[in-house]
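Nothing in this text is a laboratory measurement; each read-out follows from the coordinates by a stated rule. Bear in mind the structure is a predicted one, so any value in this text is a computation, not a measurement. Cβ atoms are built from the backbone, for glycine too; each structure is taken alone.
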Structure I
Amino acid sequence: MATDEAARHGLYNRLTEVLGEDHSDTLMQHLPPTGWGDVARTRDVEAARLATTRDLDLFRAELHADMAGLSSDVRGEMGGLAADLRGEMGQLRDDLRGEMGELAADVRGGMGELAADLRDEMGQLRDGLRDEMGQLAVGLRGEMGSLRDVLRGEMTELRDEFRGDVGELRAGFDGLRREMTGFRDEFRGDVGELRAGFDGLRVDIADQLRAQTFAMFAAMVTISGVTAAAAALL
């Protein structure tokens, strides 16, 4: 009969009354959680291990055999597939070569036609440009002639104006030169007068210095005579 949790709890309570709580805990820890029929023994575990090992060895052998057969089948299928692919690749290469040859021929023909069209268009464009360049050259020659005549007229007027301005500048320069000549003559006269006045002033100063010197000498002689007379009286 299976032991349920209620029976285990009743047994624990009874053991606690008889043996005490500590002994009851120790005894309950040694009891299995379920019946003894669910507890595996050591020889049961070893037998199970041996059986499992035999099963694994048998499974490994069967797996190796299956893998060897599968590998052989795969090699055969891969060989057939490779042969098929080689044939298809060869056929595809031949087809591509043919198509490329046809395309190259078409491209050569198209390029030849395009080159011919371009030559014609370039010839027409060259002729048109030549005509336009000729017309443009004629127009430019006319405009250059007109511009040259206008420039000649303007240069003539500018030359005449320049000559007039130069004449006026020359006349002004001549008048300025005459004024400078008169100023120089006046300056020379003023300098002569200043020199003459300076010479007269120098003579006057010399005469005054001589007169003062003579007066001082006479005064010194008089003082000396007076001093001698006073000394004689003493």
Structure II
Amino acid sequence: MSPKIRVAPRISVTKLAEFLDATPTRRRTIVLDAKFPPDFKSLRYRVPREVTTAAICASDSTDLRELFDAGRRQLTSRRARSRWDAQDIESSLLALQRSLQLLGERPFAGLEATRGPNFRPKLVIESVQVSVRPDVLLAGPKGAGGVLLYFSKNSPLTPLSAQYAAVLLCEHLRRVTDRVAPQYCAVIDVFDQTITYAPRAYMRRRREVAEACREIVMRWDNP
């Protein structure tokens, strides 16, 4: 079977954010992985993502421990059918623990939070399609925003790449509404237990993103 090849430049928001703070060698690898994706990609952290999203959207009176306990029971009652499945259960249980610790202080209290839609148009920057799918949409007195959840046990986002991801989230939401508030655009690195918000003044970051996308276009046919 011939490998899958993407003809047009396409990349996920977190991989573009990583690209922006990567070494030249790592940048080349990111482009290769984006152009030649695996035929099948297993979805890790499904339960922690669902539970964390529900916790952010829950009312301030909701007992978050009950939500996370239900998630833990769902995982521990699942029988591992493979080594991959066993690893996912173990890592997902740890992710639930980290997420509860992070959300226990209710960082989005006072904001209206709803689940992000299953499908949103891709953000196109310099002919690169950037896949951005907010897990949560936020609304407050200063405007609209959203939350991106990032799960990686061994590859945390750097502070700079997390900031780039938050900026890209802002840019994505600006295609939908002109009332985007950068302080409501957040990236949560669950395992690193960090919440990074988009800077209020980020024109320089936008220019750097555009330049990175131009580089991806140039590398796409000559990786």
One of I, II was used to compute Cα Rg over 2.2 N^0.38 Å, and the result was 1.05. Which label is that? II
Value -14500 of helix-only ellipticity at 222 nm (-39500 (n - 2.57) for each DSSP H run of 4 or more, over all residues; to 500) was derived from the coordinates of, among I, II, structure II
If distance in nm of label points 7 Å out along Cα→Cβ at positions 12 and 196 is computed to be 1.5, which of I, II is the source? II
semi-axes √(5λ) of the Cα gyration tensor in Å, for residues 124-187 alone gets 20, 15, 10 when computed on, of labels I, II, structure II
For mean count of other Cβ atoms within 10 Å over residues 156-163, the calculated result is 10.1, so let me know which of I, II that is. I
